[in-house]
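Take a look at these structures.
Here, each number is a calculation from the coordinates, and none is a lab measurement. Since the model is a prediction, treat every value here as computed from it, not as a measurement. Cβ atoms are built from the backbone, for glycine too; each structure is taken alone.
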Structure P
């Protein structure tokens, strides 16, 4: 019997990391903490309304701030899952030695466990960038599942174009481009082989959502496209065993209310209000729920897939 599961995961990259992507100076003042202080309350209110428990991928370094530790603790005690999004969020993490990757992953796990009392089961790589050394390090760290592989040609091409444009203008982005071999990876959950884009008997991978038309099924697509696009993309995902909808905290940002004026010219999604974005996300949830999917955290989804004989 095939599974019909849906999960929402939210990467808690704070505003200075977006500034680094666009080669901008790190913001100061309230805007620097907009993801935790402004966006998260909107997202948790929406999730509560929908009776959905989500997976939040936290960066260990951000938990040095006491307010963020309190937020992560509250999310955990409300029934949400807290996942590992590395300690420093170095975009080139996967290009480092296995020992260095493992140290970063372990340090983040310790910070998260210190904040909420539970060691994270899952991992998501900075910038979705993966490699065989990364998966070796994750297996050594006893990570139970990964959710980083994003085999989407359109997303890959858009990212490549953005990085090339910055380079032409003499601006260096903190982000990097993954190897195009990621596009060969399965779109459905699979056990990692070697190389990682092949099936094997390693770590369980829960890939980021890609529609049958090779469109990215992520928060940015939904909030940029509006309710009509959110409905169409969600319908394209129906029939999958797992609909893995990945968001970023910034997907609930409001440029005017959250003091993000400096970042707004570089991000089209910041031209939409937070209220408009939440309406798009509600539309996606409605489509998936009406199709009979069960909403679970990624940790629970991983447990279900591991229990399947073919997994």
Structure Q
């Protein structure tokens, strides 16, 4: 197994799987993080239990060779570049499971390596690189859902599920992974967009009636776009998203806010930008999402340079 993108999500999974030895795990990383992984191994600090493991790490996928599973966890801004590095990792039936923000990364990966390799995935986890070689899972869920894009269960997906469960990872094989991806997308567009645009954590947004109203409006607009795209989300998806947002720690921001504040490339196009593009194409009214996109697009452009 290879983890392409050994950040908060990928390295969390890698640490859990390698710790119990249910899978041979290789990390693909870069920079000071790679140097620390090679020097001292991977440390996971988690409310669910800390571990430190020695895992082979490299910047070059060719040093690993073909694997059964690639856990694809790069930022959406790096999808095409990372997909172009997959070839040495691919065997005839290799599964490339994308656990990324957004709903179109799978198609972008498939355009490079072919659709037969690509599975969709959703990660519900708050974790990040605390320092080179150290991943901090800050609490809350650490849940992973994945599945074949056509909904059919396969042996390769089941094998990965078994490996996760043997490592005590909360994982589930979904027969409607596109619906699951859109379900998270509904929530994350509101959480990311509002915390980044307001520069405030979710607790402050909940306390302000107008901000909380706009948060909900974003959720409702994304649901309307999903319906226009033929994605059935169910009648309670708005309330589920708002309950999730209502249960977050008051100090919770988003990775989009973090990237804005730290001058890093922002996943705006994969989130609100995608909603705006689809909404305009289908004629769905999306004023709240358009406002968020307008407020953040100049920052996203600045952080790309």
Structure R
């Protein structure tokens, strides 16, 4: 519960500031629609909990989502049945995510380096495929973000469903315990019988699958695929996970905290939009928020260690 205090308190501050900026800021429908615009980011962030809590990182998720969206749109434009295109998109994104895991475990290379490379490869492939043009999808497939149930849009309902599933898997299953063990100490986990490499590959597979879901939602929301979509989305995703309380060095996960951090990011971006803050400055502010939270956690941890040492037995 303590790890959830940071996004909750920050959300309260943003709510107060946003309501002062505009009297319409607290309108539920307005905030719901704003959250729907970022639902794809939230879905990938939920999956990123698996990768980061296993001591890894995936910087290619945004590029994976865009490349999958471009491929799916091309298939739809070629006249293939939508169900075939959507299923193929999910498979493609899952395989792209799994590829990261395979490369990391096969070459024993840092996930940061591998996923930076695949970020460039996936984005480059999307640009090579479409160039400066865009591909439209059939009109009857557009608008899933406007469909509501229980007051929430379909993308937000999917986000909530994935949050429940991820929370259960990480907290109540053997696989979840393996993921945390690998992130805490992979060597110890290996000696304890945990299939470390298989676990790492599985976390990237999960992230890839959620990139596929996000790509389909993105296509339905925008109605077009372009190679320049979701630029810089990785910053938002990592911010959500870290602010939500998942340790960036691995060994712990807080999926519910990530959901709260997603709503914090929604409130923050909405407030900045109401205040006419440009996209460049929004990215700067989110970067500052990420650094501030990381430093605050580090200072807090060091103060606890110092207090613990000072309270120990005094030498005689």
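Of note:
- Relative contact order in percent (Cα under 8 Å, 6 or more apart) from the coordinates reads 25; which among P, Q, R: P
- Source structure (of P, Q, R) for mean count of other Cβ atoms within 10 Å over residues 64-71, computed value 21.0: Q
- Structure (P, Q, R) behind the derived value -24500 of helix-only ellipticity at 222 nm (-39500 (n - 2.57) for each DSSP H run of 4 or more, over all residues; to 500): R
- Comparison of P, Q, R by FRET efficiency 1/(1 + (r/R0)^6) of positions 96 and 200 (r between Cβ atoms, R0 = 25 Å, to 0.05) - largest value held by: R
- Entry that produces 3.1 once distance in nm of label points 7 Å out along Cα→Cβ at positions 224 and 296 is calculated, selected from P, Q, R: P
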